[in-house]
Structure formats: structure tokens, C-alpha cells
Structure P
Amino acid sequence: MLMKLKSIAPGVLLSACVAVIAMFLSSLIPGDIIGAAVMALLVGMALNPVLNRFKRFDTGVSYTGNMVLRIGIILMGVNLNFAEVLNVGKYSLFVMIFTMAAAFGAGNLIGKVFGMNWKLTNLLSVSTAICGGSAVAAVGPVIKAKDKDVAYAISSTFIFDVLTVVAIPWIGAALGMSDTGYGLWVGTAVNDTSSVVAAGYAFSELAGNTSVIVKLTRTLFIIPYVLIFSVISERLETKPQAGHGRRTVSLKKIFPYFIVLFLVVVAVRSAGIIPEILIPGLSKASRFCMVMALAAIGLKTSFGDIRNIGLKPMFLGFIVDTLVVFVSIGVQIATGRF
């Protein structure tokens, strides 16, 4: 145990330092345009050449990108309350069905046309459909995606979110949208949480509150998608054996148990068992763990790795993101919730 701690400590501490630096740099940029998580990814990638020279950090950085990420996702449950989700979710769930179908349907279709691998295609789709970087970070490990694919998907989401934070409040005002209609639009169409907050509250406080709750409702969909992609990944990577066909997928073996703990935390929060005074601290701990994990992913990825993936995935991400923006507002217009 002591030997393991000694082997992971340097990498964990390095990831934590990068996270602190990223949070500081992010705070210097007005409007929360570049969130701490994306900043951590970028700073980590900038330091990748340094990491490659000192192998003693490798074990701890890998541990941070795996275990610390799961701790962050589990603690993220303190931000969710089933009562609030159900109250706003009954209005937003219908819109989400269409936006998620658009994201995965169009994403996989375009991915096949572009000849992209299914993992990167679905990381880009899940980023748009659910909750940006958090969803990518959660699904990436269960489908055994490469770090460069995870980094690419998060980077693509970030670039589109910068555009939406600037443009969407102006579009909402020009269209004369109501506060709740605008909040529903932002909550279902914008990807990363920091971008939802920035775009939502730029319109009004009610719109901001609505968009955040809708966004948290989307976050719950991490659960079924992680489970679904766990099974898909295992089936695709389990090769048929001669004379025996494909081996049966063991759900017990691949089941992501951290998702159960995430649900437990949501349930405990909803039941009021967690004292309200502790929730802000736990929420900050969750956010810091996620920033640390993305710092670790960045440290293991170079800008060259991202460049070598090419422009087609970026085009796919932009097409799917744009489609979801229009589908979300289109469904609202069609149902009279505009």
C-alpha cells in the first residue's frame, strides 16, 4: 500500500498543481468563456513535453485520469435533487429526446461518411447530447478511448461553446424569447456547464436558473449512456473464437459501479440527509476532481496528437452541435413553449 502511494503521489500532485494553475488562469478571463476544466486540459497539453521527460509522474497521472475522475463524477451527485429535476424535467425531457436523437443519429451517420472511428464519433455525440466535458470524461474510459480522442472531443466542444456563449443571448433577445423558453433552449442545446451558466444568466436570472436545472437534468443521462456504451464496447472488442462464436458479455465484469455511487449520492442529497452547509464544499471538491482529471488527460496528450486527428471530427462536432441548437428551438416552437 505504501509503495503504491509513493508511486502515484508525484503524478497526483502534479495533476493537482496543474488544476490549481488552470483555475487561476480561468478566473482571469471574464464571462467564464474558458472554464477551469478546459483550461486544465490546455495547460496539461502544454506541459506534455515536460511529462515525457520524467517517467516517475506517469503512474500517478494515469491514476488521476481514472480514479480521481470517478470520484469527481460520484461527488457531482450533490448538485442534483430529484425533486428539482422532476419539476423542470417534465418540460425539458420531451425536448431532450429530440436533441439526443439528433446528436447520436446525425453524429454516427456523418461519422460513417467521414470514415471516423466509432469511439471518437460517439464521444463527440455524447458531449453534445449530455453535458460536454463531463460526459466525455465519463464515457471515454468505459469505451477504452484514447486520451487524444477524449482531449479532441472536449476541445471541439469548447470551441463551439465559446461561440454559443457570445451568440445565443443576442439570438434569444432578437427572437423575443421568454425567460423559461430561453432557459430551456440553453439548458438543452449548450454543452458544458460553465457555458450554460454564462449564456443563461446573460439573458436573465430566471433564464439562468432554468437553464442550470435543465442542464443538471441532462447530466442524469450519463447513467444510461455509460451503461449502454460499456456493453457496446465489450461486444465490439470481444472477438469470436474459432468454433465457438462470440463470447457472452459479462455485465458484472464491465458494469461501471461508480455510476451506482453517483446515484446513491443523488438520492442521499434528495432525501435531505446531507446537511446543506456541506453541499457547497462537496460541490467544489467534485469540480476540483474533474479539473484534476482533465489536467491528467491533458498531460498525457500533446498538441501534435490533436493535430494528427485532422479536421473531419471537428466538422462533425460543429455540424452536430449546430443541429442540436436548431432542433431544441424547433421543438419548442412546434409545441408552443417558445
Structure Q
Amino acid sequence: MIELKHLSKVYTNGQTKVEAIRDINLTIEDGDIFGIIGLSGAGKSTLIRCINFLERPTEGQVIFDGVDLGTITHRELLKKRQSMSMIFQSFNLLSQRTALGNICYPLEISGVDKKEARERARELLKVVGLADKEKSYPVQLSGGQQQRIAIARALATNPKVLLCDEATSALDPNTTSSILELLKEINRSMGVTIIVITHEMKVIEQICNKVAVIDNSRIVEEGPVTEVFTAPKSQIAKQLILPTNQGVPEAEGFRCLRLVFDGTSAFEPIISGLSRSCDTNVNILGANTRNIDGVAYGQMLIQLPEDEAVTARIKEYLDQKNVKYKEEGLNVG
């Protein structure tokens, strides 16, 4: 378990002070895949570096397995850090070492026998699906393969916690998805607690069971992903989860309804049901919806028919299904 209690970090440059994180309180349970999301500059990277004391907090406590990291010696801290490995956006592989050599590196630093280190490295190459790449150098690997090697290296010392700082933001969508599935499998099969720092909702949505939203250096919302995603309370969470009109165009040249799925409606075939119930065809102009634990969240823009009676039936149907909507387009102020 990791407990963050009243954690703050202030950077000072002469007379200038920058409060990177302020009064952070979080509890991350063993086995969690815990996401921390926020916009650029919100304090995410500072927070994750304070968790393993790469940055020493100005105030507050980081308690890891019952030990306050701020009260132990430097030698003891280095030992604790072996249980909290980190992977980065830029992979940070050693260019002059092969894939096998990169994975062996932390083991060599820890004094592990060379033969034993190579055996462990080969095991981890299999775990990340790159057993055939042990002799390849980073320049010979794709971005996704480099990140898999970085993950294998991070696992070399058998950590309890894996810290991921924007680990997929430099990758294309398909590669991102495969890396996230790998992390989920590592969590499941090895029991490694994973803390994910990201600005991408799709990352949280795909693998995390809990999430905290950080804004202007503070945690403004936290909880199970399904709760935060389906009923966000803070303005920044709403902005991150449902960017205004993303994937849903403005209503131009048509009389339209903008449907808003905000977690109060069940995820069911609303449009097909509407079409059958109201005996009308429905023209979808744009949509951005997602299914989060069986609940719909997102927006959809549909064209209304010219027949006022049919339009009234459509609105009545949506009211019955607890789907919020707003009329837009022609003749609407």
C-alpha cells in the first residue's frame, strides 16, 4: 500500500516560488491500477517523482509498506526504490546495450550474478513478447518494442510497484493499446501495483480501476473509474472526459437534437429503439460515446424530422429513457 499524506512540492528559484503539487492525499491499494490524469502542467510528473522520492517533497509523507520514506537513510531509500520501478515516455534505453543488456543493467547495479541476470532478462523478454530480440539494439527496435524492453527492465528487480509516466503518449493508438494490455496482464499475473500518469482518458478507461484527477497542483476528484467517468463532479474532469463537441459537429443547416449521455441512462440501443417506437428513420450526424461498465457517456447529434408530431414523440421517448437533450440548428436561438 502507498499512502500520500498532505504531500506538497515547491520549487524555488531565487525569489520565485512554484507550487508544483499541493496537499495531495491519496491511498493506493496493493494490486490497483491507479490512474492520475490531468492537463499538461497540472503537476502529474512531479507527483509521480515524489512517490519514489526522485523529488523530495517539501511537505507531507509518502508511506510505502508502512515505512515513511522521508524518515529513512539514503541507503534504505535506494533499497526501497528497487521495489518501485519506473517507465517513461522516452523509453530511456541505453543505446550502446542490446535489449538483453538493457534488462540486465539494474540487476548488475544490484550486484546480481551475471549469469543469473541474463537468465532473468531472458525470462522477461518472453513476458513482454520479445524473446527473439535479445541481441537487438534500441535503434533496431520500433517505439512499441523499445517500450516493452523498458517494461522488462523495470520488472527486473521484482518490484511491487510500477510507476508509468506518460508511458504511451509517444506511441500510435494500436501500439498504445497493446502496451496497455501488457501492463494489465503484468498486474494480473504478477500482482504488481501500477500507477499511471497520463493526460489521455483512453488510457485510464482501458486499464485503470481507480483514478484521481489533478488540476492546478491539487487532486480535485478521485474514486473508481466507473464512478468518476459516469458522474464527474469537477469541471476539469468533465472537460477531460467529455471534451466539448469532440467528434460531434455543430448543428448547421438542420434542426437537430444533441443527446447527452452522462451516466444517468443505461447503455442500450437508444437510436434503434427510438426509431421503432416513433416509427421514423433517425439520421445520426455525429457521435462520441463510450461504454463504461455498461453505462453510456458521451454525445450524439441527430437530425430531427420536419413533422412536429414525430419530433414530439422523439422527445417523449428520450424523456422516458432519461436521456438529456438540447435542440439546436435551424429556428433555435
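What follows is calculated from the coordinates using simple rules that are stated; it is not laboratory data. Bear in mind that the values here come from a model prediction, so they are computed numbers and not experimental data. Cβ atoms are built from the backbone, for glycine too; each structure is taken alone.
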### Task
Supply the structure label, taken from P, Q, corresponding to distance in nm of label points 7 Å out along Cα→Cβ at positions 101 and 117 with the calculated value 1.2.
Q
#### Entry: Given 3.0 for distance in nm of label points 7 Å out along Cα→Cβ at positions 13 and 197, calculated: source structure among P, Q
P
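Ranked by volume of the Cα convex hull per residue in Å³, for residues 37-148 alone, which of P, Q sits at the highest value? Walk me through the intermediate numbers first.
Working: P: 123; Q: 147.
Max of volume of the Cα convex hull per residue in Å³, for residues 37-148 alone: Q.
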### Query
Here distance in nm of label points 7 Å out along Cα→Cβ at positions 61 and 205 has been calculated and equals 3.8, so which of P, Q was it run on?
Q
### Task
Of the structures P, Q, report the one carrying the highest value of relative contact order in percent (Cα under 8 Å, 6 or more apart).
P
## Note on the structure
From the coordinates of one of P, Q, helix-only ellipticity at 222 nm (-39500 (n - 2.57) for each DSSP H run of 4 or more, over all residues; to 500) came out at -10000; that one is structure Q
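Work out which structure the value 1.3 belongs to, where distance in nm of label points 7 Å out along Cα→Cβ at positions 69 and 309 was derived from one of P, Q.
It was calculated from structure P.
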### Task
Compare Cα Rg over 2.2 N^0.38 Å across structures P, Q and report the one with the greatest value.
Q
### Query
Who wins on Kirkwood radius over Cα pairs in Å, for residues 189-300 alone among P, Q, i.e. which is largest?
P
### Task
Could you figure out which one of P, Q the value 52, 30, 15 for Cα extents along the principal axes in Å, for residues 29-92 alone was computed from?
P
